[in-house]
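Just so you know, all these numbers are worked out from the coordinates, no wet-lab data involved. Treat the numbers as computed from the prediction; the structure is a model and nothing was measured. Cβ atoms are built from the backbone, for glycine too; each structure is taken alone.
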Structure P
Amino acid sequence: MFLKILKNDLFWVTLFSGFFAQTLKFVIYWIKERKPNLEWLFTTGGMPSSHSASVMCLSTMVGIRKGFDSLIFGVTLYFSLIIMYDAAGLRRAAGEQARIINTLIKEFGEGKGIENKKLKELLGHTPIEVLTGATLGIIIGVIFA
């Protein structure tokens, strides 16, 4: 069974699309900030969304190979849309809440026994980051399908 997974090109191309998007994110922020920051290779959030690239690559390849009217395409597309909605909705909102909490702790919590542990603020994505990642995933899926 494990050898079959190793031979599953759909899995590997999907994985590649996520790594490619994450590497692209690193390069974009390197150019933008004018210095490399290895954290961008492993962080959530930012441009483009690697989650969106991965799931839309998977959905695209399944649609091309099994048919856009197939049951498995419907399942993969449904879960892809949930993941992208979560990235731009729930995770983004959690990141905004973390930013506000960090500001409140910095302004009002110092010296009052509140732990000054900074919460991670970049958790989710803007809609354009999700759309860009999804587009990248579709392109990679079409190329490798």
Structure Q
Amino acid sequence: MENASKALLIAGAILICILLIGVGMMVFTGAQGSIDSALSGMDQNEKTMFNQPFANYEGENVSGANVRALIRQAISNNSANQEVEGKLVSISIDGDVITATPEALNTNEMSAASAKVNTGATYKVLLKYNEYGLVNNIVATRNGAKK
């Protein structure tokens, strides 16, 4: 009798744990759905306002100083939007990729990459967009650099 009651208590505790895990997963997926719907629900003006600071630097012959300013803009943006993964901007400078995620904004690495940019050179800057139409990657390649 004593063993049966212990077994029932253990089984009850296991069921409660499974229930709590299930509720936690449900809350997490619900929150992710809210973030996705908020990003996809942005109107065109909001998307333009988000993208404009980056679009100012896009082009074939962007000075190194402007590439550094663009990286500072990405760092500032990531700090302001660190909770929203769809608004984080990663950078790629001459093939060195630095990814920004909510868990790791990598601002120190981005600052170090900015310091390596040759201010006397010109760069080709391309912007890549995510499925919501927001800039999510900046690719800067030095003109004349060997690939």
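Looking at structures P, Q, which one was Cα Rg over 2.2 N^0.38 Å calculated from, given that it came out as 1.26? Label of the originating structure: P. Can you tell which of P, Q yields -22500 when helix-only ellipticity at 222 nm (-39500 (n - 2.57) for each DSSP H run of 4 or more, over all residues; to 500) is derived from it? That value comes from structure P. Structures P, Q were compared on FRET efficiency 1/(1 + (r/R0)^6) of positions 84 and 124 (r between Cβ atoms, R0 = 30 Å, to 0.05), and the highest value belongs to P. Of the structures labelled P, Q, one was used to calculate FRET efficiency 1/(1 + (r/R0)^6) of positions 52 and 108 (r between Cβ atoms, R0 = 30 Å, to 0.05), giving 0.70. Name it. The read-out comes from structure Q. Each of P, Q could give relative contact order in percent (Cα under 8 Å, 6 or more apart), but the derived value 25 comes from Q. Of structures P, Q, the largest value of distance in nm of label points 7 Å out along Cα→Cβ at positions 20 and 132 belongs to Q.
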